[in-house]
Structure formats: C-alpha cells, structure tokens
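Only the coordinates and a few stated rules stand behind these numbers; no lab work does. None of the values given here were measured: they were computed from a predicted structure. Cβ atoms are built from the backbone, for glycine too; each structure is taken alone.
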Structure P
Amino acid sequence: MGKFDKVDYLARLIRIELSEEEKELFSSQLGDILGYVEQLKEVDISGVEPMYHPLPITNRFRKDEVRPSLDRDKALSNAPEAKDGFFVVPKVIE
C-alpha cells in the first residue's frame, strides 16, 4: 500500500488533482482525523441518548393559510423565456 493511497482515493472521488505537497499535507491531516475518530470510539456512550443536534431546536411553523399569490402574467413578465404560462428552463437531465 502506497504512502498516499487514501488521499489519492479521496481525490479521485471528489474529482480533484493534488500536487505532491498537497498530498503530503492532506495525508498528515487525514491521519490526524482518523486518529481522533479512533480516540472517540473509546468513549463510553452507553447512557447517552442519540440526538440530531446538540441544542434543543424546534421549528417555527406558520399556519397554512390561503393567501393571495402573484398573478401568473406578472410572474412571467421578467422571465427570459415562457411558453404556455410556464417558465422555460434548460434541460438538465438527459
């Protein structure tokens, strides 16, 4: 196994090219991160409830009420292109 195999693998996944100096730096940093994760695995969390956020956050929802909306013609008035009452956008899925 080469010195930078993990860094090369991650660089391929995120589609970036790295110089040798960057590989050296990131290899060291990745080693530090993985070492810290191993250290965290040693912590006893048997009595800790799972949570999705460290702070008690609640959503603030407004009532779902019918309200007047923007007129279709007014909404489409600034559109670069419109057809049959809809915005025309470039196709992004083949």
Structure Q
Amino acid sequence: MPKYEIMFIVKTTMEADKIKKTIDNMKSIITDGKGKIVEEKTMGERKLAYPIKKELSGYYTVLTVEANPETIHEFDRKAQLSESILRHLIIKLDEE
C-alpha cells in the first residue's frame, strides 16, 4: 500500500475531550478503511501564522499512514466537511 503523510489542524476553542475525540475520529477513518497508522506525532497547540476562520491557534497532528487511495479520499472528504478541522494536508510519500 502507498504511504502518505497527513497533517491536520483542529480548533483549540473546543474542550480538550472534544479535540481528542476529533483526532480519534480522523484516525479511525484510516483504520476502518483497512489502513495502518505507522507513526503519529502530536505537536500540540501552536500559534497560526495567520487567522483561519477567526482562529488564532490550532492543535496540530501529523500522521504517517499506509492506506489505499480510496481511504485517503474518504479522509480528505470528511476533513473538508468537519467543522472542527481548520486545515489539512495530505502528501503521498515516495516509494522506497
């Protein structure tokens, strides 16, 4: 399966348990789609370079995953629809 790196920023104006639930929901999209989370980096709350949807800071998470393109497409779709996610970025890593 192809490897991808996914970074997403969650709003920090929510309660801590809701932030954790949002991150867990996004990770479950990968695992439910028969993908595998190889590495997870939680970078925590960071100040944004510029306001996004009137938010000044965000909670950053970076995932390295192995998943099929359909699962990645579903992640992308749900991240765009989610009110809790400010931004996300998906990068396909080179095959080694």
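In terms of mean projected area of the Cα convex hull in nm², for residues 3-50 alone, the structure with the greatest value among P, Q is P.
Identify the structure, out of P, Q, from whose coordinates distance in nm of label points 7 Å out along Cα→Cβ at positions 43 and 67 was calculated to give 1.9. Among P, Q, the structure yielding 1.9 for distance in nm of label points 7 Å out along Cα→Cβ at positions 43 and 67 is Q.
Here distance in nm of label points 7 Å out along Cα→Cβ at positions 11 and 59 was calculated and came to 1.3; which of the structures P, Q was it taken from? Of the options listed, only Q reproduces it.
Matching task: 47 is the computed value of relative contact order in percent (Cα under 8 Å, 6 or more apart). Pick the structure from P, Q. This figure was derived from Q. Source structure of the calculated read-out (log10 I(q)/I(0) by the Debye sum over Cα atoms at q = 0.14, 0.15, 0.23, 0.25 Å⁻¹, -0.84, -0.85, -1.17, -1.21) within P, Q: P. Kindly point out which one of P, Q the value -10000 was derived from, the read-out being helix-only ellipticity at 222 nm (-39500 (n - 2.57) for each DSSP H run of 4 or more, over all residues; to 500). For helix-only ellipticity at 222 nm (-39500 (n - 2.57) for each DSSP H run of 4 or more, over all residues; to 500), the value -10000 is produced by structure Q.
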